[in-house]
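Novice: Next up: the structures, one after another.
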Structure P
Amino acid sequence: MYTGGVPTAHRDTAAEIRAHLRRTVAAIAEVSESDIGWTARSAELPLVHTLNQVHISAPCSARDALALADAQQAHLGYRHLVVDVPEVAAALSGAVAAWNKTDREVLMALSSAPARPVDTSRVSELNEEEAAVLMRRWLEEELTDAGSDVLAQLAAYQEREGRVWHERRLGARDPGGVPVALTKLRSDAAGTAWVEDVYTVPEARGQGHARALVTCAVDDARARGHRLTFIVADDRDWPKELYADVGFRPVAQVWTFHRDVGAA
């Protein structure tokens, strides 16, 4: 767990990454301040949790965090809290034990060269349609119970998010030229790069596609002189080890608490 003992450099980097993530949400949804953080709302895409979140970024009680969610998300069929503060996350973990889902992500910043050389010659650019096919397959794999309305809103969100960051779509293809793996390299004019959405179709896993894609994205970010390159990983899953091999180091954690409360 990340506490007050985290080095200042890590805290500063984490704060910068969080600012970029918030800026991304604010470019697509309506964002407003609260005493303990901020809230986002999208009337157009209400089924996209990221665009309809309560974000806790200051110390508070679990009761205050839940009260803010109830007030801000009463029009929704769910409650969705994102928490930056470890103490608040710990308190909420006990208070919302019956909620549908609790996730923990790790913010990782590029800080070193890859652990070993990687052949990136398999990587090529994907067009928007090719990337959309892979993203749709990923969503259907991860969200097996999601309806067509949820998938459509998520696809629209991803498209808009990509425009905000002027993303490039990097992919790997099978021998027949069909795309089987994807990652996105996002960049801004301020010298920041964001590696996002690393996915390989099940039948092509174990062939090194993800490592090649992430390494290629990192090489491109370095070549362009980006001052900060980051990635967000599931803190409970193995890909974060791959990202560490490529040169990313953890700087902070983020907790997400989600509960379905019925139809809005």
Structure Q
Amino acid sequence: MKKILALCMVVMALVGCVAASAAPKGKLEQVIKRGELLVGTTGDYKPMSYLDKETGKYEGFDTEAVTLLADALGVKVKFVPTTWPNLTKDTMDGKFDVAMCGITRTFARQKLMDLSHGYLKFGKTVLVSKANAGRFTSLEAIDQPGVRVMVNPGGTNEKFARENLKNVTILVHQQNAEIPALIGEGKADVMITETMEARRYVRDNAKLAAPLVDEPFTKNNFGLLMKKGDQEFLNFVNMWMEEMEFNGTFEKLENKYIK
């Protein structure tokens, strides 16, 4: 009987070892073993993350920054397309390791997912045609019957417009990157956007103006978005972000892509 009991204990110990070895690894170990960091991006938010249709490559502040995160991990970066309406679902479904494409830190997102430390202070503002710069000088001046406000679907721009503009006509356009040109062409009067995007498009398009860029309606930070539950991986991302701030890398990227 003792021999049988001892044998059972050995078998149980072996089963335990096999189970432990088969247990799911943490995200940090998974990424390093895979050799790739999977990055979710909408690719429609200049200057943060923008897909150049001619080259087929992503560019922008976040694109370069997240490549540096991959370098810190010792792996390559692989971009995984997503959309603003699907961003939450794709993150929670684990379609990528992180999402970094001008994502606003919000309590609603934090409840469902993990968000990194914030980076780049910004706020909601408007992009208008240069001819309308003197007309739209406040939220009250914008919130008038007949004013056409264009937003991309599913993100915080649409949320802000619907919560704060009750008298305008809201036009939802699927491709965020196309909206500034449509504003310049007069297809809509106002685009709700962030100060980062507004500054870049005014710099690139002489038809556009951002009359309230220095007086944003809100104050926020961007953050990296991740599936909830892996504190070790979140700690690594946050430490990397702190180093980027300390060594001036984020400031250099801001000067390159935004200012």
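Laboratory data are not the source of any read-out in this text; all were calculated from the coordinates shown. What you see is a predicted model; the values in this text were computed from it and never measured. Cβ atoms are built from the backbone, for glycine too; each structure is taken alone.
Novice: So semi-axes √(5λ) of the Cα gyration tensor in Å, computed for just one structure, reads 45, 19, 15; which one of P, Q is that? Please list the in-between numbers first.
Specialist: Working: P: 31, 23, 17; Q: 45, 19, 15.
It was calculated from structure Q.
Novice: Comparing mean count of other Cβ atoms within 10 Å over residues 91-98 across P, Q, which is largest?
Specialist: Details: P: 14.5; Q: 19.1.
Biggest value here belongs to Q.
Novice: To which of P, Q does the computed value 65 (percent of Cα pairs over 19 Å apart, for residues 59-146 alone) belong?
Specialist: Working: P: 65; Q: 57.
Structure of origin is P.
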